[in-house]
Structure P
Amino acid sequence: MSYALKEVLQTVERLWPAAGASSWDETGLVCGHPDDEIARVGFVVDVVGDTVDEAVDARTDLLIAHHPLLLRGVTALAGDTVKGSLVTRLIRARCALVSAHTNADVVAAGTSGVLASLLGLEDVRPLDPDATGEAGIGRIGRLPAPTTLGALAAALSHILPATAGGIRASGHYDAPVSTIALCAGAGDSLLEHPAVVGADVYITSDLRHHPTSDARERALLGLGPALLDTSHWASEWLWLEAGARQLRAELPDLDVRVSDLRTDPWDFVVTQ
């Protein structure tokens, strides 16, 4: 059985309301017609050549991507440009494209919520909660029992899919940790958030040199957390199965699949 795309879009809106998206974000339908028939759906983090090829080969009717393909303005989608070629291939294959980005970050079972759950955190709450207190950017919670920074990093490595960059740590290997703040995806904008500063460790991705250096100096003075820097793609890939599971529950006749293709952009590292 299939559903009209507009029915699927209504469900997407219920699960990940567009009102929850950040003001700078671009979410929702990118290509496809609301009357298109949808039977097979794929979930991916990134719309790139490999994931588009996979969707087309599997005769996918709808691709739900976490990262927006057209986040920043473009003036053309010519087929001989990078983004234009991806959209052209999707349209020719009659595969619609929808983005669920920051609106899928903030919900209770969003990207950060899933990571907090997999870490087994208790008393979890958003770093920046909405009016309900249940949704918002990031999460903070505590471990059932204290551990060390090194042990936590090792546990995290078994939760996340493997990437070339692995997990980088700033802090003493044996430092005790109990309270964890986290933000799946890029989160260095929250390094000075009071809840992050008060945590034992902050887990996020894409930590840049200068903000990280400043945060490290504060931590050495006892004024901030240790840091664990993960792959952006890996930290958000964990959400795909949770999102797929929710969509299956709402529209049980859909064939919903999660891509396990690695779209982390790094291929290898060289150590000295």
Structure Q
Amino acid sequence: MNEPGIQSLMDQETLDRRVRSGETPEWVAAHWESFRDGLLGERNDTPFPCFFGVESVQNGDPLYTAVPSMSDADALLTLRDRILEYLEVYEDHSERASLVTFFRPPEEPLSEREYHDALWHVLQTLHLHDPEPWPEDIPTDPDDPYWEFCLDGEPMFPTCRAPFYEERKSRYCPIGLEITFQPRELFERMDVTADTEAGQRAREVIQDRLEGYDGVCPHADLGDWGVEGDREWPQYMLSEDDSQAPAECPITVTRDHPKPAARLP
């Protein structure tokens, strides 16, 4: 961790120091400033909705990496390696250590549809190059309420910020794509899953803050893992314009391992 280069796994102190000293490209600095200010600031006199995220940034808990492309195979394979490294160290780093990934912005602005495509290309590539089989207890069908994205045998919740959000500013990043990976184990350790009283209270607080912060009702796709009628995958990148969002989950998950070489991107 904290090796030289923007594609290394960095703790928050190292990232901030590198940004302030000018060691990072401008787009990395812009991402960090947007992420930090978004979580620690207010909008409509309301703090950022996810108070767990706010407290984690205040305490310097997250780990970070930067990805120089949303499509280049080498960049995405390096991202896979950083996620694997993160999964090895995050529990020792902090009980609230999510992995925040900053992607280099495209040369030309992208539509909402193109950002959805980019997210699922990233996740599909990670799955095709997963060093471990898909967990036996996690369904491969995204239309199952118990489905969620997995890597290295670890179920996790990737959530995105992107430039196309006009109304839902809690998901807005003016720079480019950001994906925050949070292992299921992280939520379970904090006792804030949907089946706990603490988790239900947390959801109520977050949704109240969401409405105040965004100025609109919480998104209809927001839900809880394992709850009948809720689905995990639409929450990774909430739609702003339903006509540009995928109607079905655009990822193919199999238990084949290792993946046949002919299917690699």
Assign the value -9500, calculated as helix-only ellipticity at 222 nm (-39500 (n - 2.57) for each DSSP H run of 4 or more, over all residues; to 500), to the correct structure from P, Q.
P
For distance in nm of label points 7 Å out along Cα→Cβ at positions 27 and 163 computed as 1.0, the structure of P, Q it came from
Q
If semi-axes √(5λ) of the Cα gyration tensor in Å is calculated for P, Q, the one returning 35, 20, 17 is structure P
Comparing distance in nm of label points 7 Å out along Cα→Cβ at positions 171 and 243 across P, Q, which structure shows the greatest value?
P
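Here, each number is a calculation from the coordinates, and none is a lab measurement. Predicted model, so just to flag it, every value in this text is computed and none were measured. Cβ atoms are built from the backbone, for glycine too; each structure is taken alone.
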